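A.B. asks: Next up, some structures in structure tokens.
Every number here is computed from the coordinates shown, using simple stated rules; none is lab data. None of these values were measured; they are calculated from a predicted model. Cβ atoms are built from the backbone, for glycine too; each structure is taken alone.
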Structure 1
Amino acid sequence: MLPAVAAFTDTYLPTVNGVTYTVQSWRDRWEARGGQMHVVYPASSHEPADAEHPVRSLTFPFYREFNAALPQIPSGLDGVEVVHAHTPFTLGLAARRLAGRQNLPLVASYHTPTAEYADYLAGGVISRAIERVAGRYEQWFLNRVDAVVVPSEPTREHLRELGVTAPVEIVPNGVDTERFQPVGPDERAAFRERHDLPKGPLVGYTGRHGYEKELDAILEVAPEINATVVFAGDGPARSGLEARAERIDADVRFLGFLDRAELPAFYATLDAFLFPSPVETQGLVALEANACGTPVVGVNAGALADTVVDGETGYHYERGDTDGFRAGIEQALADGDRLRERCLARRDEVAMERAVDALADVYERVR
């Protein structure tokens with residue numbers, strides 16, 4: 001019988017990002033298997049469903065997309081057998097307190113290197129000091145749990161380098177392959193028409209527009225490739241990207257936030273997904289693109305070093321190598337049909353059900 005789980009997360013609906021998607025998807029599938037997974041999250045405009053527990057929160061002054069929840073343990077968590085912290089911050093501390101009070105096993109997911117957000121607070125020497133403090137705090141928090149869950153081997157290696165000695169288990173975030181699958185030519189044509197996109201090759205990105213994702217690299221190569229560049233999503237870096245795009249000789253479009261129901265058509269309409277972010281712990285959007293048959297040209301850094309398989313699901317380039325990025329895009333466009341077949345052949349390997357199987361194994365080991 002599956003254990004009852006309390007998942008604590010500092011980011012949840014209506015915010016849409018990789019953490020929210022993972023928590024919600026794992027919860028839905030856990031309950032479909034007959035288990036119960038409570039979700040504790042910062043209060044927002046999201047109307048809580050059964051087993052969702054909003055707690056009081058404040059808007060984070062430096063990053064409007066993030067609400068800082070008070071470290072509260074809500075009522076209604078009776079019968080919980082495993083506590084899962086998806087954050088090391090305020091609600092992670094609440095998760096730790098609940099586990100300690102009730103002598104329950106505590107699992108922690110490592111979704112994002114917190115040091116990478118230092119630039120939202122300050123720059124230069126102060127930013128580097130914040131990064132060091134963040135790294136030491138992560139080490140302290142993660143070394144006091146029963147197991148750490150990461151989505152990729154490079155992320156596990158990063159934690160070992162950080163000094164984390166707790167057991168680190170690989171549990172991929174998983175892709176909903178029922179949702180993310182190829183779409184037909186009529187649906188692709190309708191997507192282009194709906195968003196006023198021209199005929200011809202399309203390359204682009206969707207996701208949070210964060211400074212740490214180095215999306216400027218896409219604009220560096222945009223004038224040199226024979227394709228329209230499309231950005232979907234939103235975030236603090238968007239205004240700067242739009243301003244820069246106006247100054248270059250390239251066709252660059254910003255679609256803004258897309259409803260999740262539109263994402264399969266977005267991915268499938270692209271000829272290549274561009275992913276310059278060096279800070280990914282897995283790069284879920286890359287796997288979603290692959291599941292829709294679209295190759296990824298990604299930086300050879302972080303988890304993308306493993307997520308992108310050269311010549312199979314896309315191509316790598318070295319961080320800062322503009323010529324290499326451009327060459328990877330050109331190669332992906334030239335090899336489109338072959339790469340599409342290879343991407344689709346790997347769909348079962350990244351399916352959500354496999355991820356939840358691995359998660360259940362972790363919970364069983366710590367009980």
Structure 2
Amino acid sequence: MSDSDFHTIEAKGVKATLDLRGGHVRVFATEQGGRTIEPLHSAPWLNDKTIVDDETIDANLRLLSGDFFCAPFSTNDIDPVTLHGWPANSPWTLLGVEAHPEGGQTARYELVKRVQGATLVKELTVRDGHPFLYERHIFSGGEGDLPVANHAMTRFDGGGRLSFSPKLFGTTPETAIESDPAKGRSLLAYPARFTDLTKAPRADGGTADLTTYPFGSKHEDFLSLVEDPANPFGWAAAVRPDKRDIFLTLKNPADFPITMMWFSNGGRDYTPWNGRHIGVLGLEEGRTYAGYGHKASIAPNPWSEQGIPTSLHLDPSGDVEVRNVIGGVALPEGWTRVASVEAGAGELVLVDEAGGSVTVPYDAKFLTRGA
């Protein structure tokens with residue numbers, strides 16, 4: 001690892017650093033109220049050379065940090081590419097940095113590999129005073145369909161509360177992600193479908209409250225939440241009282257109709273996890289058929305037959321893009337859970353379940369393509 005492996009962009013009160021070796025956002029930090037908020041998670045083995053230099057381990061796992069783009073999301077069972085595809089596992093090169101006309105910076109990076117023949121560009125923007133990282137991924141050319149997702153992660157050293165824009169339902173896959181007790185453990189029931197996030201079925205016959213972290217210990221679980229198509233604006237909020245912050249993911253549901261939750265709380269005992277990946281939550285915004293992989297996402301499936309997009313169609317003669325936003329906001333005194341998030345023209349308004357509100361600068365046009 002060297003300084004040339006990373007690239008940083010900055011604006012007043014915010015900065016982001018990209019790990020060019022695998023396209024992971026290693027650092028996202030904002031300055032608010034005289035302190036630094038850093039809501040993203042990095043794996044505990046990133047300074048362990050025996051792990052990071054071991055090329056028998058997928059790069060997306062060796063370099064696991066912050067937020068990264070997956071194309072295809074999950075298993076690539078069509079082309080011989082590792083989990084989450086080249087965007088999360090191979091180098092990116094800096095194309096250039098431009099000043100934002102309203103203050104800040106925009107950087108563009110190109111993936112060295114091609115994705116189904118497409119050139120992929122990652123565009124990251126930070127704005128003066130905005131506690132957000134604006135992310136855009138543009139495919140130029142290429143052919144076919146593929147599932148895509150952003151893979152953002154935060155960590156709870158203490159407990160926390162979770163809330164979301166309205167969902168149609170939640171579901172777990174056919175099989176637990178850790179079904180071999182010699183390797184790890186999962187607590188939820190697989191498969192399961194539910195509409196009450198406070199009562200997700202557990203394998204032991206009980207229920208789990210998915211709005212509270214943690215809902216158990218020493219477990220690895222994965223589920224998907226399907227966005228209500230009536231929502232013009234999708235969001236997820238993770239309140240971390242001990243860090244005095246709120247981690248946010250924001251999206252246009254037309255881009256990403258699925259929110260995936262990955263509970264990684266000491267439930268894997270093998271290398272490099274070794275029971276030490278604790279308190280981690282992935283809030284992953286996707287266009288995919290859960291975690292079933294490339295083939296299942298592009299084939300007719302129960303979700304796509306309901307009109308829920310589970311893949312992105314590439315344009316051989318043009319560009320196709322998806323956008324998302326991640327952020328970190330200072331937690332107001334006394335707040336327990338975010339009840340609503342609303343986007344105005346130049347601001348984002350968060351409301352607590354007790355009725356208090358806080359407003360922060362935000363570019364609403366980014367997700368609406370300027371509409």
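A.B. asks: Which structure, out of 1, 2, was P(r) over Cα pairs in 20 Å bins from 0, in percent calculated from, if the result is 29, 58, 13, 0? Each step should come with its number before you reach the end.
C.D. replies: On the way: 1: 29, 58, 13, 0; 2: 30, 63, 7.
Here the read-out was taken from 1.
A.B. asks: For which of 1, 2 does FRET efficiency 1/(1 + (r/R0)^6) of positions 88 and 296 (r between Cβ atoms, R0 = 25 Å, to 0.05), calculated from the coordinates, equal 0.85?
C.D. replies: Label of the originating structure: 2.
A.B. asks: Taking FRET efficiency 1/(1 + (r/R0)^6) of positions 16 and 216 (r between Cβ atoms, R0 = 30 Å, to 0.05) as the quantity of interest, name the structure among 1, 2 where it is greatest.
C.D. replies: Comparing 1, 2 by FRET efficiency 1/(1 + (r/R0)^6) of positions 16 and 216 (r between Cβ atoms, R0 = 30 Å, to 0.05), the maximum is at 1.
A.B. asks: So distance in nm of label points 7 Å out along Cα→Cβ at positions 40 and 104, computed for just one structure, reads 0.8; which one of 1, 2 is that?
C.D. replies: Numbers: 1: 0.8; 2: 1.5.
Clearly, the read-out refers to 1.
A.B. asks: Turning to a different aspect of this structure: State the single structure among 1, 2 that was used to calculate distance in nm of label points 7 Å out along Cα→Cβ at positions 32 and 344, giving 1.6.
C.D. replies: Of the structures listed, the value fits 2.
A.B. asks: Looking at structures 1, 2, which one was distance in nm of label points 7 Å out along Cα→Cβ at positions 136 and 312 calculated from, given that it came out as 4.1?
C.D. replies: That value comes from structure 1.
A.B. asks: Which of 1, 2 yields 0.70 for FRET efficiency 1/(1 + (r/R0)^6) of positions 48 and 328 (r between Cβ atoms, R0 = 30 Å, to 0.05), as computed? List each step's numbers first, then the result.
C.D. replies: Values: 1: 0.10; 2: 0.70.
Clearly, the read-out refers to 2.
A.B. asks: Further question on the same structure: Tell me which structure, out of 1, 2, gives 5.1 once distance in nm of label points 7 Å out along Cα→Cβ at positions 80 and 224 is calculated. Mind dumping the intermediate values first?
C.D. replies: Details: 1: 5.1; 2: 2.8.
The value was obtained from structure 1.
A.B. asks: Something else: Kindly point out which one of 1, 2 the value -500 was derived from, the read-out being helix-only ellipticity at 222 nm (-39500 (n - 2.57) for each DSSP H run of 4 or more, over all residues; to 500). Mind showing how you got there, number by number?
C.D. replies: Values: 1: -11500; 2: -500.
Answer by label: 2.
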